[in-house]
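Listed next: structures, encoded as structure tokens.
Rule-based calculations on the coordinates, nothing more; no lab input. Fair warning: this is a prediction, and the values are worked out from it, not measured in the lab. Cβ atoms are built from the backbone, for glycine too; each structure is taken alone.
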Structure P
Amino acid sequence: MTFEEIKSELKNYTVGIAGAGGLGSNCAVALARTGIGRLIICDFDIVTETNLNRQYYFKNQVGIKKVTALKENIQKINPGTEVIINDIKLNESNLVSIFKNCDVIVEAFDLAEMKKMLIETCIEHMPNKPLVIGSGMAGFGNSNSIKTIKNGNIYICGDEMSEVSEDNPPLAPRVGMVANMQANTVLEILLKHE
């Protein structure tokens, strides 16, 4: 497929992104650059100085809601991508109504309990909807350990081992690799009609 053919097809799809941090912000930007038609992005946090080492924000956006700043950045990259933002903490009650019309959902949370909630809610209420998850991206090096594993409609991107800690922080290279792997997986699902 040519890039024009890819953009022509992708403009018809909607992708939901749960979280606008390191994974979510970088994945959203990658999808916008490829011509995705609509992004529905949810997060309730603000941009902080500590986010700038791995998230797609700029120094002048510190203190701004992440969803607002990310929408602004995406519109500068591709004004053709419609960005719907929800300044909200996702839970079992609101997740389905927000993401029900998405073709694919990308999980981009930091906390294990939020990941678990999203996966369980999607399996129970939207079992046929593809779900792309990030798991294991802390630290640096060991690039070849990052992979995608498919289990039914769930795609797991990362090494599934590298947990974030004081001595193993999330850094731009590996976080970016997993975020872009998530975006690439979304493209595979949408363009190959999996």
Structure Q
Amino acid sequence: MARFEIIPPVKGSVLSIQTKRLILSVYKPSAAQPVTDYIVRNRKFHKPFQQRHGERYYTVSEQRSYLKSDLSMFNRNTQVAFWITLPEEPERIIGRLSFYSLIGGAMNSCFVGYHLDELCQGQGYMSEALLAGCDFMFKFYRLHRIEADILPTNERSLACAGRCGFVKMGYNEKFMEIDGEYRDHVMMVRLNPEVEM
């Protein structure tokens, strides 16, 4: 199998691709319950790496609203937010891989962010998902550049990006608010070798 193949959309999704061990899907709002289960299950684990959220964020109704927004941006070609599952456990989400702020024209680029279930760390799942996701974005959106901005202390994420062909380009000072404080991030970039001007 290549890094991914497009498969019929799994239950609750509008797009699904399959890798060797994973399924990546763009969900409809009807998938709010499994998304919420994942968010709640990993609340403590993800806290040091994300923005602060109020209690409402951890409810099905709020995640349904987020999924509506995700789907709207997908339909406008400004974001592709994949939720990650295992084929043998299609109702249990184990991660998210989001390509966002898609810009066309002379920039022809986007950002990528990702997170994984605490119990799925160290098994190569995110590297597999990120490689497939980048290939998908390069092939179908013809992007020139994908940027990942990662906390300097997040060694796992930096290593994952490096394994997937991202190269350190520098630092973005106070780039994003993380757990209540604007933090510096390492700028990692992957270029599409097949796009020529």
Structure R
Amino acid sequence: MKKEQTTNSFKRPFGVYLSIAILLIFTIIFVAKGNYEFLTYTLTIGILIWVIAKTDKIFHYPQIAKIGFAVWLLLHFLGGSIKIGATRLYDFMLIPILGEPLNIFRYDQFMHAFCYFVFIFFVYAIVNGSLKEKANKWIIAFIIILIAEGIGAVNEIIELSTVVFFNSQGVGNYFNNALDLVFNFIGACIGAWIILRKRNR
């Protein structure tokens, strides 16, 4: 029993420690490059990591959430610091499905979908304690997707602040903003589908 508890105590914070390490490394890189737009993100993400670490013992976030968050964080910072030719990775077209003005499917859109696929597991862990065992699965999906979309809207406000305070245009135009919310929704829906399948079992 003691060995099992030790193993669980090791697994639980691993994703958080990994996220902290990634955050510190890229904070140093962004300071050296003078990338103030992404330094804003390091501050807000640092607060988010602290909240996750403090609340993990309460909500017992699954490994897919914590490890997924660390993977997203690494890909997020790479997207803002790496260029393919003259194109920033975040603006790079992965699959040319639609051209101007939508520009689908870009790395940025993949990242939004992946991010909220991960975040839906955090959201579910938080609200799960308040759900009845036989609660309607569609109501559960509606609630957690709506919360995830709300978090996405807050993220868009943070992106707006980088435009206002640093005169940065890296976050894109209206279409980019709207598509961010669309791909947030897609990622959250995929995550919710996996959660509900597991819950039904």
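Suppose you compute helix-only ellipticity at 222 nm (-39500 (n - 2.57) for each DSSP H run of 4 or more, over all residues; to 500) for every structure in P, Q, R: which one lands on -27000? Comparing all candidates, it corresponds to R.
Taking distance in nm of label points 7 Å out along Cα→Cβ at positions 142 and 158 as the criterion, the top structure among P, Q, R is Q, with the largest value.
log10 I(q)/I(0) by the Debye sum over Cα atoms at q = 0.08, 0.15 Å⁻¹ computed as -0.23, -0.85: which structure among P, Q, R? Of the structures listed, the value fits P. For the set P, Q, R, ranking by mean count of other Cβ atoms within 10 Å over residues 54-61 places P highest.
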